[in-house]
Structure I
Amino acid sequence: MKRLFTSSKAYLFLLVLALVATLFPVGKANAAYNLVWSDEFDGTSINGNNWVFETGTGSGGWGNNELEYYTSRPENARIENGNLVIEARKESFGGMNYTSARLKTQGKKSFKYGRIEARMKLPKGQGLWPAFWTLGADIGTVGWPKSGEIDIMEHINNENNTYGYIHWDAGGNADYGGASQSFDPTQYHVYSIEWTSSAIKWFVDGVQFREANILNSINSTEEFHKDHFLLLNLAVGGNWPGSPDGSTVFPGKMYVDYVRVYQDGGTTPPPSGSIVSGGTYKLINTNSGKALDVSGAGTSPGTNVQIWTDNGSGAQKWTIYRNADGSYKLINTNSALALDVSGAGTSDGTNVQVWTDLGNGAQTWNITQNADGSYKLINTNSRKALDVSSSGTADGTNVQIWTDNGTGAQKWNLVRLQ
């Protein structure tokens, strides 16, 4: 989180030394990474194995003349509908006129290199400053800026963009970064960096907007070749955004759907029960050993869904997206159509098909993990389970909805493909 402004002299120094590798979108995030850690915020409380709170006003308003008092109260930070909610409130507390929260993984989780991302929805308002960032794990001994800092996402005031920066020590505070492309930050977006031994790249929704060269610690950037921990906070006021005014709406809420870390060669699987939003899967019925399949690889709305021998075709590949309320939709990769309950039916035996993606309850599914590691998919409209008719095992057996009964006909192994 931006601590100080770099002087124009320091900025010129950075330009001359060619820190910048590229300034505008040039590519997509590296698909070769494997998930090594995540918090999906699907529980009922903030996971103390992952996060600790920083509380109080910090030194000089956390070095930025911020105006909030950070607390660990549920009024300021809590789990709500599958999101971490950080809430800034206008209220007197601890001698300050605002409260909010600041969470960090210091002492719990730290990482060097990889793709670090979070899906978030941000508040707008004069004086509001949400951030997703890192600090070097050795900050307690070397201090800042020698610890290094990577600002994955910062947003200020009412702007229609975010910022990515790095801070480090080069005979004093040095920084590099800048603004993203224009978009609406009050909607959910994925903010990420790809951090390697040679560069740090910033992305919004997979589109790159900035890159910094750290190869061989060029320009004294050795701070970015060591472990960093993660932080999430919503500041109020400070040197950069300025103070709130009469137009600022309180409470301001920052919603974090998930935080994930991917690394090359990672071997740790996703946490039990977690589904990677945007990941492509095949769904194998545990009773029959056969895959959820679109009949005849059809691409027309209303094409039937069945089970069929696992053959790796697009008819059996489904991209799973997490909705804002924590439910999911499944999009068939071959047809780009959604897994759908025919006619939005609610009766046992109602047929399951593919249909144009409408975002309605007929296409919305709660996915939960069973004790044996398989999953059940419950349609949110009917409250009934995705089911193989009559527990059939033959190719072409129909898929329907049926009262949740825990049988193998309603259990699916989700196999991540990409």
Structure II
Amino acid sequence: MLNVDIPSLGPCQFASPLHQIGSTEVPFKTDQDRILYSNTVRGLEEPESALSFEEAGPREQIFFDPARTTVGIVTCGGLCPGLNDIIRGIVYQCYRQYGITKVYGFRYGYEGLVQRYGHTPLMLRPESVAQIHNFGGTILGSSRGQQPIGEMVDTLEDMGVDILFVIGGDGTLRGASEIAKEIKNRGLRKAVVGIPKTIDNDIMYLDKSFGFETAFAEAVNAVKCAYTEACGAVNGVGLLKLMGRDSGFIACYAALAGSNVDFVLIPEVSFTMEGTAGLLEALRYRLAKRGSAVIVVAEGAGQELCQAADGTDASGNKRYGDIGLFLKDQINAFFKARRMEVNLKYIDPSYIVRSVPANPQDNVYCSRLAQSAVHAAMAGKTSMLVGRWHNAFVHLPLDMVTHGRRKVDSKGELWHAVLESTGQPAIMV
């Protein structure tokens, strides 16, 4: 059974300064407030049915003395809508609710925690972050790749940082877990709290990750462009490649929202190019029937078909072959060999999708994640992350969510909805 216990730095001996906000009493939570793992009757028959997660929220007693607390924030990995919203939310919550006045922003990811790189931390205040949510990216900058754990913890010691908020994806969260372990090995009383970030929406045990709503909304605009291009030419094909290394959630949601997509290709569902059941023949049939077609492909789809790239990236991820360009060449060659006119337009909006400011729905989600993260850290909880599960904000152990990825279930409702929307063959092998 999964271990859902959240480590704590010790007894909470300080009264929270949040006892009353205006005339409204604060809805304090205790560690006995739990959110069930399963929310279905069928799920009660499964071994995990007894599992529950700590509910996030303010605690009546806190571990850190706000007047003596120093906070650090670091953003790592690729860009994602909402990073600035998270930074702003943490700073506001620290200053305005808890009275913490020392909040540092470490620049360029984990590099900023290694002093020999020379990245001077930023002092963050409410006035300096007031408008950053209107811009994409992160004011702190970001980077990929591992850094020496010992040197990063040395920096936290030297600067007297009590709480480190780590914002990033699975690789970043694994790094946060190692930082927390080194802190524990040194006998230090410092909290490490993660806020999961990935537009791929592939973090385990979360309803969704921040930035996903914005990313797929931008992807829908790209679907509309692909559809317009396809309809504007004889046998027009709009080929759109979207992000999704191992999980095809953006491709699925963009196709459903765009509603003008004929084929969706994702990493979780295999397909072939050739043969009577392959993609090319299905595309030829669709063009003969409708005169145009739109194909949405996730970047990690069909990797067994295209030539793999060499090596790994700075985060240790295997480099994938370019499935978009592979499909473009294969489709053009297929129709040329049959002397059939085809007008293919290839669109790859990857960096546009991830670099835009968060939309209002993600604005709200990021604000609440930031608030929950600060509440957890001030209560002395560590080696954990905050997220939403069954529409409630919860605490999850870092080690629990970094072993595996959330994926589209090829037999589930989402993929079935995609098949109904596109009308594509359920099997293309």
Structure III
Amino acid sequence: MPQLEQQRRLVTEIPGPISTSLMDRRSTAVSAGVGTVVPVFVARVDGGILQDVDGNCLIDLAAGIAVTNVGGSDPQVAGRVADQAQRFTHTCFMVAPYEGYVEVCERLAELTPGSHEKRSALFSTGSEAVENAVKIARTHTGRDAVAVFDHAYHGRTNLTMAMTAKNLPYKQGFGPFAGEVHRAPMSYPFRDPGGMTGEQAAQRAIDKLESQVGGDNLACVVIEPIQGEGGFITPAEGFLPAIADWCRERGIVFVADEVQTGFCRTGAWFACEHEGVVPDLITTAKGIAAGLPLAAVTGRAEIMDSVHAGGLGGTYGGNPVACAAALAAIDVMREQDLPAKAARLGEILTGRLTQLQQECPAIGDVRGRGAMVAIEITEPDGVTPAPAIAARVSAACHADGVLTLTCGTYGNVLRFLPPLVMPEHLLEEALDVLTKALANLTA
């Protein structure tokens, strides 16, 4: 199949007639509890372009929420997936194992931070990976308590909902939740008191945990190095190392949730690397397998091996087709040096958005790393969250052929997650559309 031309093109209004018809069918067949960001149905994805069933070509600044880092139809991934599917699609690794699972675990041991001996266990979703990281930490330490942070997002299972901070849409009406989950303040430079350093913010969190939980009772601290759904909050320099050092001193397992930040997204293979933090356990998913369901917990051998045989697993965890996709995706990331490409896309994003901030008072903050960048939209006072404006700007971008996402505890953050293989001219054009949308809606 020929590649899609890497150009934005609108041939109908958004949504077009075929997408509208499919949305009608969706309403009679799909639960209303399943949301949709943009009302178009996808026909093809290639590079930085998402083509809908009406022939419209949208610039993709979502990448399936940081999943299609290597693009949505990479030929190496597609070829390896097809080859594996022709041989077998499933046996369950716990019943009859296969080499692909082992090879993915070997790659994770090579790529994740730290030179210590490592083990991995594979799952299907990021939520599963986080929940299993907690199980492993509890087994290893013999403790129960779990610490998480304000604005965190860790998943939609019962335990990970308890770990997630935001109520709507993730928690409303779904309780009661798992217990022994305790929340500490996050380093949020835009909203922290002026002049607060990363080390001071870490001490604020540590003091709360020591006084309200007790370090001796904590099995693990689970943290996103850059918070995703919470608003792409990038902690002040020094925050993560200080939390990791405290965990080491107190015998607490430090878990880095890199489900969204992992696999080249931030300009490094993993976001922890930016400050030299080596987690005890690291959870991954999203970008690992180019869109196929795969997740992992990787960590110190003595921690991972503390669980009894049969204590970890799942029917579909480490599915052979998903493992094939991951192995091909990792090859592409290496061959195309996607950490460097992410860094370059980040330079464009940060440069253009910082310039735009000078012209647009509604942009209160520009933040992120690599190709994981966001703007926080505020009222004229420069502080009060403005979610309605953020939603209107995002909708205007959709109507003009650019797929954007909102996020944040207050719903006022526009986040940008281009596929790492996106041509630079497409990103520049997408930012032109964003600039126009902001000018029209905040004038």
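Nothing in this text is a laboratory measurement; each read-out follows from the coordinates by a stated rule. This structure is a prediction, so every number in the text was calculated from the model and none was measured. Cβ atoms are built from the backbone, for glycine too; each structure is taken alone.
Given a computed value of -12000 for helix-only ellipticity at 222 nm (-39500 (n - 2.57) for each DSSP H run of 4 or more, over all residues; to 500), which structure among I, II, III does it belong to?
III
From which structure (I, II, III) was FRET efficiency 1/(1 + (r/R0)^6) of positions 291 and 363 (r between Cβ atoms, R0 = 30 Å, to 0.05) calculated, if the value obtained is 0.45?
The value was obtained from structure III.
Hey, Cα extents along the principal axes in Å, for residues 195-354 alone derived from one of I, II, III reads 51, 47, 23; which structure? Don't skip to the answer; put the middle values down first.
Numbers: I: 61, 49, 29; II: 52, 33, 24; III: 51, 47, 23.
It traces back to III.
Could you figure out which one of I, II, III the value 5.2 for distance in nm of label points 7 Å out along Cα→Cβ at positions 51 and 147 was computed from?
III
Starting from the value 5.9: which structure in I, II, III was distance in nm of label points 7 Å out along Cα→Cβ at positions 179 and 403 calculated from?
Derived from I, not from the others.
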